[in-house]
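Listed below are the structures to be examined.
Here, each number is a calculation from the coordinates, and none is a lab measurement. Given the structure is predicted, the values throughout are model-derived calculations rather than measurements. Cβ atoms are built from the backbone, for glycine too; each structure is taken alone.
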Structure I
Amino acid sequence: MTAPHRDFLNIREFSRDELHALFALAERMRSGAYTARPLTGKALAMIFMKSSTRTRVSFEVGAAQLGGTAHFLSPRDVQLGRGEPVPDTARVLARYVQGIMIRTFAHADIELLAETADVPVINGLTDLSHPCQILADVLTIRQHLSSPDQAPVAWIGDGNNMANSWIEAAALLGFPLRLACPEGYDPDPAFLAFASNAGADVQLLRDPNEAVRGARVVTTDVWASMGQEEEQAARVAAFADFQVDDAMMQRASADAIFLHCLPAHRGEEVAASVIDGPQSRVWDEAENRLHIQKAIMAALMGGEPLS
């Protein structure tokens, strides 16, 4: 009989108290106070159906720093791209490794992977959600702002996987969230319903200038995500008024910070003067992927308590 395990497919896998414990653990890792190696003798399989710089390197380095190994599997290295059923891949990998991270398109695939594998499965990104990135973003807010749990966040742009995970984080952690999305590009209704049922302070707006007013965090993403390249021209037209520029940042709080999950298209969703300017915290944000993912791996694969 296999030991019980937990997966991390969406932020709601953790309670609010567990999220705070996870942030505290990540802070200890970032400061160097945490020196344990709970993944010694353990391996993480990393399935990349979508390519990435930050996700691959941060998981590989994080696993190594915790004493484990990480094994990169591209579409050419696994049989998923050639028709092998997800459950077959899950069952085989679970015989070799103590955790699976997957970065893919359909969220249903990661749900099926988690349902079948008897080791922890971590969502490195799907078209529906991007939980590791949003926890890294919240860790960055905690790093740079006082009273981070009350810091209003403004999301500007597409109601994509990032927006969905921001909604989930706001519902669980309690910070105000204003999402400015063009008509036809709204976040997933199920995530909005989750926030509404939780009584969260989440608003969906059409005017980005209204969304950023008084915000302490302004964040955005590319207008056309991976797999949406054929929509680029239509999206440029739809998002023409949604660029985060200096004038928009001036409507935010004086201590506001700017975040972007990267890669960024300067001159499209964000002006170069903003992402490269004094309010930008994108490089700390990118680094914090390493720390929060180490905390997630230590908790799910290494038995690190979150209580």
Structure II
Amino acid sequence: MKFGVFSVSMPEYGIEDSVKLLKEFGYDGVEWRVAEIPDEEPGDVPFEFRYWKGNKSTLDVKKIAAEAERVKTLCSDAGLEIFGLTTYLDTDQFDELTEVMKAAQAIGCPRVRVGLVNYDPDKATKTYPELFEDMRRDLARISELAGQYGVKAVVEIHMNTLISSPSAAYRALEGLDPKTVGVIFDPGNMVIEGFEEYRKSFELLGDFVAHVHIKNSRWIEDGRDDHGALRWKRDWAPLWEGMADLQRIFVVMEQLGYDGTVCIEDFSNDEPTYDKLSKDLVYIKKLKAAAEQKVREAKEA
């Protein structure tokens, strides 16, 4: 198993500094955020939104060929692998996705994330089943493109999208080739929407599990509504303080022989980025070691 960081978690660090930081901490690799970079930096970005607005650890999707070559050199010199190029492109942006796949192929990057297909029931122009079938048609074409360029296109289990649970991810990819399409498994997102028991989920998805994100989240009280009912809102949490059972995730991965890539995607705001990413690696290594011991003891019992 190899450990890395999704660069969205390093918003105040530029590309070069991100590479230096990951090398310093001893991570194995990096998953690069790929998005449009505005000509001018946005002003007055709230602290908790810095991951998505003005993020400096981002490759410009409009210059992805050159950007990919740039990070390939930096990462190779630092002894880091590039686990993936993670875009926010819609499933029907085939031309743009093709360019990212070409860039991934050129640098030997194995994965390209297809953008999340957002779903808001109050704004949807079609029913959920209709939107889902549209996405399925897009993914079939994306699977062909990925095969053409020798990469794997991945979708992410993510709240407020058409793929908010492991079952929905399986339905989206069912019948497609797991060599060309796959799933980013994300237990932190599943706290918010789409939780299904982890082992059941991994067994269902099987070879479609291509990558794992590790972060954590929780629900916190948010006053009461007009009728006196308690309201709740989501909150990102340090890995060891959220509601996702990360120890259980590592046990399941050990039980089922998952030995792929795992990336920290930590949106918590309790500590500076430097401190939390340093502690996160120590923590997940402890979870991995504990999982190995637990599975070994179960086999020997």
Structure III
Amino acid sequence: MDKMDKVIVICGPTASGKTGLSIELAKKINGEIVSCDSMQIYKDMDIGTAKPTIEEMDGIKHYLLDCISPTERYSVADYKRDATKAIKEIIDKGKTPIVVGGTGLYLESLIYGIEYEEIELDLEYRNYLEKIEQEKGILFLYEEAKKIDEQAIQKISQNDKKRIYRILEIYHSTGKTKTEIEKESRKKGPDFEYILFAIDMDREKLYDRINQRVDIMIKSGLIEEVKKIIKKYNEFPTAMQGLGYKEVVEYLNGDLTKEEMIEKIKMMTRRYAKRQLTWFRKYKDICWINGLQDRNDNLNLIIDKYNNL
């Protein structure tokens, strides 16, 4: 059996310092970065996604940033295809691929080699689900999805409309549960040898960083960014259901005051970070690093493990 090419993965919760660490790592090991973030994939959504700027990238090539319009649908299957292509391109250059981000489903598609079935959107069934949600609430659909696929529903929150719909739509279209399809699709295995690192830190310090980041986003023009997107696309793109954007829209619609909006973004982001940590802790072969530790120590740890595998 041929030895697989190695790929470094740096994951962890939002605001834990993944971007800075990965860019410094790429400079040290002749690497390039593949984003693993379900929001940074979208064009025009920069401030609210904490997308790295050209200055922050510091000459390091990044893949899967600014790829699609906020109005377009982008699936996990799309991500796996595009990320695999990017990783191969980096390897062909003789460089080291570094996958960086916090979107668990995207990451799993790579490290487990999951081949997701491309399921055409059934607009009639989607409209039916939206009608049920309006009449009975998202919690009702959550419970319906739980009856169908209890294993899959355990991984998502009760308010995660996108993934609740996904569980129901997969079963409606295929007659199989999402869990069944994933088990079948893992038989092939991953295309590369993934070496996983996750950033963690004291919870209170992480929450302080999240709160500060939200304040910076507001000062940097998040509200204006949302206004521009709505004006440019002449609609409310699905992508703007994302964390931070949805709350700004609620503010613009008069449903929240500015102070309420800011506090809600902070609260929802802290909750999201907690879910991310729970998600990454289920991986067995993962090396946890302290985000508050000296960056050079963390870089040396990553490089040593990469070189010794």
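Can you spot which of I, II, III the value 8.7 was calculated from, given it is mean projected area of the Cα convex hull in nm², for residues 49-144 alone? For mean projected area of the Cα convex hull in nm², for residues 49-144 alone, the value 8.7 is produced by structure III. The value 20 for relative contact order in percent (Cα under 8 Å, 6 or more apart) was derived from one model only; which of I, II, III is it? Structure I accounts for this read-out. Consider the structures I, II, III: one of them gives 3.8 for distance in nm of label points 7 Å out along Cα→Cβ at positions 169 and 193 as calculated from the coordinates. Say which. Working through the options, I get structure III.
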